[in-house]
Structure I
Amino acid sequence: MKKFDLLVVGAGTAGCLAAKTAAERGLDVCLIDRKKLKDVGDKVCADAVGKHHFDNLKLAYPSGDELASKILGISIYSPDKETVFRIRGEGLHGFALNRHEFGQRLLNEALDKGITFIDNSVALEPIIEENFVRGVLAKNIVNDKASKIYGKITIDATGFAASLRQKLPLEWSIETVKGEDVSLCYREIREIKTEMDADYCEIYLNQSESPGGYAWIFPKGPTKVNVGLGVQMKGKYPSPKLLLYNYVLSQPLFRDSKILTGGGGQVPTRSPLNCLVANGTMFVGDVGCLVNPIHGGGIGPSMMSGKLAAEAAAEAIKNGDVSREKLWQYNVNYMKTYGAKQAGLDVFRLFLQGTTDEELNYGMRHRLIKEEDILKASLKGEVRLNIGEKATRVFKGLGKVGFLNRLRLMARRMREIKEFYQNYPSLDEFEEWREQLNRFFTKIKEELR
């Protein structure tokens, strides 16, 4: 039996930042992962992350083998590909990573702080005693031996699988994640024959080719790309791999290209879980649904969540109380920084998923939302529309006034939900706040779909 101050399960970007931050604050930390040490960081991912996340976390920028290329902005294509929004500016500058090398850097930084790392180990279930999570029952996947690892606080950083969160008692009322709020993605790293613009990531919107999601081509240098496609897991959703091959890899750019790696995964593209803590445990990264609901980018928010969770954990352990109440500050800190913006973008996501290709073509062609609006939305989680009388007349003439009204309503609801999250409640007021939130999103879904 092993005992630690903090037990972190999962050595992804969130887990490594949590372990490192906690160790810097003097905690005795154990980090476990099912992968071998040398394989940590090897993950199916779009590989892109904004520069501002490194600035906010005071992390060194990727360099050397970690860095595939620098990104200046993003190009968004309308469904008919006749309109392209080319967006650049603060908030969209960033990096295309070599994910494995970057993951190894984060792990080594945590190891340098003196943490204990246990590889080849999977957490089977949480240890629950006296209504608190006290650690995990873990199994070494090499020798099949099980052991108990105890922590005053256990952080679930196991990604979308949420291996611990999903096994917590039902009476703890942990929010569940619905399929309609999840994207199923498939991506490949390919070597192409023709050089492309390595400064811009490309996103392709098309409800018929990627229902509820989008396709992407992210450069990893002039002749290497991360290309993939995601679909909303709603109803009888199609295979993203099949759609990728039919609609994207059939393009001339990929003629005679060579596949280097491929794989798929699930991403929770929605607002954060309404609560990220319980007695003796905390949720970070994809476990807490902490990704950008529009494009599914999760590296930056996951690292920030790991840092904020570790800081709250260190304070709770210092005070000798690891209850939900004493961990609550993590909720408040995350929701007021990243969570509020992500909630606003979730409204934008619902609007896009309820919009036809024809409406998107018209809206982008007539610049009802402009490039600068999307840039501001990505930074602040809200859209400020400036729809003139001319555009209103055009859409009335086209019989698209319903779309115009939904667009205006979406912008207003984005501002309202963002403000709602920025006023995240105390524990005493949480149940009432959660009920209001559920009613709010039910209303939004009815209005925008």
Structure II
Amino acid sequence: MKFRNVTLIWILLMVWSYSLPAQNAVSDSLTVDQVVNLVLQNNPAIQKAEQGVEASRARVGQSRSSMYPTVTGEALYSRVGPVPELTIPDLGSFALFPENNYDAHLGLNQLLYDFGRRGQAVELAESGVKLTRDNMETLKSDLAYRSILTFYSILFLQKNISVVNQEIFDLKQHLEVTWKKVKAGTAIEYDVLTTQVRVAAARSQLEEVQNSLQKQEIILRQLMAVPEDTTLNLRGTIPVSSISIEEDSLIILAEKQRPEYKLALDARASADLRRSLAAKGKMPLLNLNLAYGVKNGYIPNLNALRGNWVAGLQLQIPVFEGFQTHYKKAEAEADYRASGSQLEDTRNLIVSQVQQALSDVRTSLNKIQTSKVQLDQSRQARSMAETQYAIGVISNLELLDAQTLLTQAQFIYLKAQYDYAISRYTLDRAIGEQPW
């Protein structure tokens, strides 16, 4: 009986585990790479951009359709009355056309020559595909780096919480010691009060950091497009490693890799195609028209259906179209000049971002070294203060100040590590490195 009960419980657990929603997998421990992948898979903005790429591909197909002939079918019935008749002596009366008229035919129209306009229209549509792809890559890069910054912000705030909790724990321990000293007559209640004030201040600081942590978690859930009640368990450390920095080579690399620069280049190429296409607005068009079908109304038997065909060439020469071509050319030329300015502005922005990121990397590296020395000195100072306080050399307030300085040094060191990690990723973003 017990075996059967255990088996039943095991089966229920298995069914329950398989019935868990897939989103619970997000609650597992996530690395920064996994977070980036989830953002790129789930974020609605990327899904929208992917549909934009598909739409631009469809527009290429629409442009190519002009290369093919258009075939139309048409059927017409009409009843006419009265029907005019022609009377010939000794031969009788003859209707000039039938009372019931039928006409069914297929028509074919093919543009034979348009001075390359169709080909350039296809090229323009294909350039639109490149532009939408560039936009999508830019969006993916922005979202990926936003998720990375948010990821490390959460890790940074979690470490801050650990530091504040440790400070509160140490202050409580010190408070117990102070109470014992008061009871022994070696300290006064003012020492207890000042310690309690420090504990309250640390708790207030803890609440502020926890509030900031909650905000960052909300942002990360929104980026990953997961439910708001999803638990986020992040796994990782703030990376600190030295790099070789060569500004000129990084700028060259950025021009090759940055999706924004590719977007500006493709936009200029697209503007050049529009300019060339607009210049051909007054070129003639040569069309071929063919039609074949059946109809009645032919002599001598007006009611009999007979096959018929027509073939013709049509030459269209624009003479005057209300200055439309002129203004299209002016618009295309202005767009081309604007794209050139945009390209130059994008390059200047990239150079500026690389230089700023390099400066931040150098500065944050120096801060890490300086803050590490400060942290070590603060630990020694707090240790010495505890010893001196125990033998009555320094006051309670001096010991609390030493504790505060240690906490501040820990915060500064964590902030220096965080700033370095962010500056490294900002540099990667500036040179166009893909974090996925």
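Out of I, II, which structure matches 30.5 when Kirkwood radius over Cα pairs in Å is calculated?
Of the structures listed, the value fits II.
For distance in nm of label points 7 Å out along Cα→Cβ at positions 209 and 225, which of the structures I, II scores highest?
II
If you rank structures I, II by volume of the Cα convex hull per residue in Å³, for residues 281-424 alone, which sits at the top with the largest value?
The structure with the largest value is II.
Assuming 1.4 is distance in nm of label points 7 Å out along Cα→Cβ at positions 89 and 369 as calculated from a single structure, say which of I, II it is.
Going label by label, the one that fits is I.
Which structure, out of I, II, was FRET efficiency 1/(1 + (r/R0)^6) of positions 201 and 257 (r between Cβ atoms, R0 = 25 Å, to 0.05) derived from, given a value of 0.90?
I
Upon calculation of helix-only ellipticity at 222 nm (-39500 (n - 2.57) for each DSSP H run of 4 or more, over all residues; to 500) from the atomic coordinates, which of the structures I, II produces -10500?
Working through the options, I get structure I.
Given 6.8 as the derived value for distance in nm of label points 7 Å out along Cα→Cβ at positions 73 and 249, which of the supplied structures I, II does it correspond to?
Label of the source structure: II.
Computing distance in nm of label points 7 Å out along Cα→Cβ at positions 121 and 401 gives 8.3 for which of I, II?
Working through the options, I get structure II.
When relative contact order in percent (Cα under 8 Å, 6 or more apart) is computed for each of I, II, which one produces 17?
Corresponding structure: I.
Laboratory data are not the source of any read-out in this text; all were calculated from the coordinates shown. Computed from a predicted model, the values in this text were never measured in an experiment. Cβ atoms are built from the backbone, for glycine too; each structure is taken alone.
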